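Below: a set of structures, written as structure tokens.
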Structure I
Amino acid sequence: MPDYPQDTRQTPRASSQVAIAQNIAERIAQAVGQVIIGKRNEVRLAVLGLLCKGHILIEDIPGVGKTMLAKALARAIGCTFSRIQFTPDMLPSDVTGVSLFNQKTREFEFRAGPIMAQIVLADEINRATPKTQAAMLEAMEERQVTVDGVTYPMQDPFMILATQNPIEYEGTFPLPEAQLDRFMIRIQLGYPSPAEELTVLSAQQYAHPIGNLQQVVSVQELLAAQQAVREIYVADEVKRYIIDLVTASRQHPDVYLGSSPRGSLALFRTSQARAALAGREYVIPDDVKALAEVTLAHRVIVGPAARIKDITSRTIIHDVLAKVPVPGANVRQ
């Protein structure tokens, strides 16, 4: 039997470093939760992505708070915020920036594009052409942009929150697999419950709650928390469990293309962050199981025959979780 604690809310042996990361994450989640009502799990997933230095794809219908989630996250950590409203006529230089010739200095000067902010909201990203979407690939993976042969690094922390409407296809361009693979997490906010929607109406009667949202952590604290997350211990058995899940997603009969190794790393990193939020110094299989869908499903391409039967990538991940045996492992003493 595994020696992991069954209650993930327990905090045994939490070091001061892990406790600090847990405290920072909770402060951010609590602040953002004041704006995004009733979506505690989705807000915590966004914070997990932030702690893992990952990017997030928010796929949902209009009006459920996708933009506000990005704004609230940026305000809570005191980072620079930029919004890119993607349209079919947008050019790559509208995203990355452009070099302009200065008549006075007789030199070219770089005018940074909106991608150079710390928290970037890529609104309706699937409305841009593939050429413009490709302009974000270097920034997402290498955290830099190259314009006219000159490379400009991003400022830490750097995070892209992209939104897309899953039910509106006219005038849209599906995200290529290479770009989908660069998003660490895909989440859906969904409709609020009637009680939560009533709270939203009352909260916004006179002003939007984001107007009162204050910075709750400094950038230095966030960077320290990101480093602390990487120190979380992951047993070899848990690593093999992650690999087994990803391998099963590639070998599933309904899959045309399974998750990439980047998906394995995303599941690994987010599991570390979830353990930190629970106040643990080590990852347990429950962490992996809880995050498998949001980290792997968008990387899985369903085969044509399975799509006819309405089988989705989420269904496949749930099937994989049910079939792959959960390991037992000893926590490092």
Structure II
Amino acid sequence: MKEMMKVARLHRIGEELRINRVQVPKVGADDVLVDIKASGICHSDINYRDGVSPVGKLPIILGHEIAGEIMEVGGRVEGVENGDRVCVHYVISCGNCLFCSTGRENLCGKYQMIGKDVDGGFAEYIKVPARNVLKLPETIPFEQGAIMGCAVSTAFHALRRGRVSVGDTVVIYGVGGLGVHAVQLASKIFGAGKVIAVDVSNGKLKLAEKLGADEVVNTAEGDPAERIKEITRGRLADVTLEFIGLRKTIEKAIDCVGKGGRMVIVGIGPEDIRVSPYGTIIAKEMELIGVNDHLKSEMAQLIELVGSEKIDLSNSVTHRVPLEDVNRGMEILERKIGNPVRVVVVQ
């Protein structure tokens, strides 16, 4: 195996990633080395580059949606072996605390995120704890396995956090890399009674209809809350999920929540939101729910759902770039060139 590998690292906040050559990491007794075949580019990577969310160190290899083949296993590793196809759960946790022992490792006090706090997947190889990999069936392409590590699993976690149930009216605000999967999951897996997709892009709204949205609302054509009020005959939504992270979209999404409803905030942005306690929360007994990453157990469920063709990810990866062009991939996502859903670095 090679001693050196090619990586894309963030050296300075606000600058493009640089292609460097660094040593291939050495595995510890409980680690595995993954030969990376696909790494999804998430909007969070743009936030890390721009300083909207702080990274744990500089320089750092970004990228947290990862799939590939195991190349080396540590001496104490059991259950996986060289050649296994895997995807990576990006939450590194202690494994022993109350949160970890109850399956909520995303709240671990020693939490670290691959691609944010420690080196990630914009590289040829990555070393991760063996407990962070999940076997990927041959029927699931690597690029789909990669995006399951965030774009699909975080949407799944958000719907679970929002307690979406059969018959609910669900508003998906923002039909990007996460929102488009929330549409499909809400419709096909959670049994929502009506799924309403909200976006400014007609192209994304057409895709949302294809994947299960019952109604679509273009925010460029008027107040989305008023349109949703018309669609629901005044009831508004049982659950609204916001996947954009801008103050104006979060505040407008809150307006779409009906009495006794739940507002789920997923998108990360630089601005604080303004909330009127009585007008927006107390008067209609609205729940405000935060979403932080996802769980390994949810990724395991998604692998089964995708493998059994209950979820279709064939429309999810719209752009592919080699590692050398990762900055171009980030530009495609940021500037919405070619109406991207997910851009993936492939090797």
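FYI, it's all coordinate maths here, none of it is from the lab. Keep in mind the model is a prediction, meaning the values are calculated, not measured. Cβ atoms are built from the backbone, for glycine too; each structure is taken alone.
Here FRET efficiency 1/(1 + (r/R0)^6) of positions 124 and 260 (r between Cβ atoms, R0 = 25 Å, to 0.05) was derived from just one of the structures I, II, and that gives 0.50; the source is I. Source structure of the calculated read-out (relative contact order in percent (Cα under 8 Å, 6 or more apart), 17) within I, II: II. Tell me which structure, out of I, II, gives -7000 once helix-only ellipticity at 222 nm (-39500 (n - 2.57) for each DSSP H run of 4 or more, over all residues; to 500) is calculated. This figure was derived from II. Taking distance in nm of label points 7 Å out along Cα→Cβ at positions 52 and 284 from the coordinates of each of I, II, which one would give 2.6? Only structure II yields this read-out. A value of 1.00 for FRET efficiency 1/(1 + (r/R0)^6) of positions 76 and 188 (r between Cβ atoms, R0 = 41 Å, to 0.05), calculated from one of I, II, originates in structure I.
Please state which of the structures I, II yields 166 when volume of the Cα convex hull per residue in Å³ is computed from it. Checking each candidate, the match is I.
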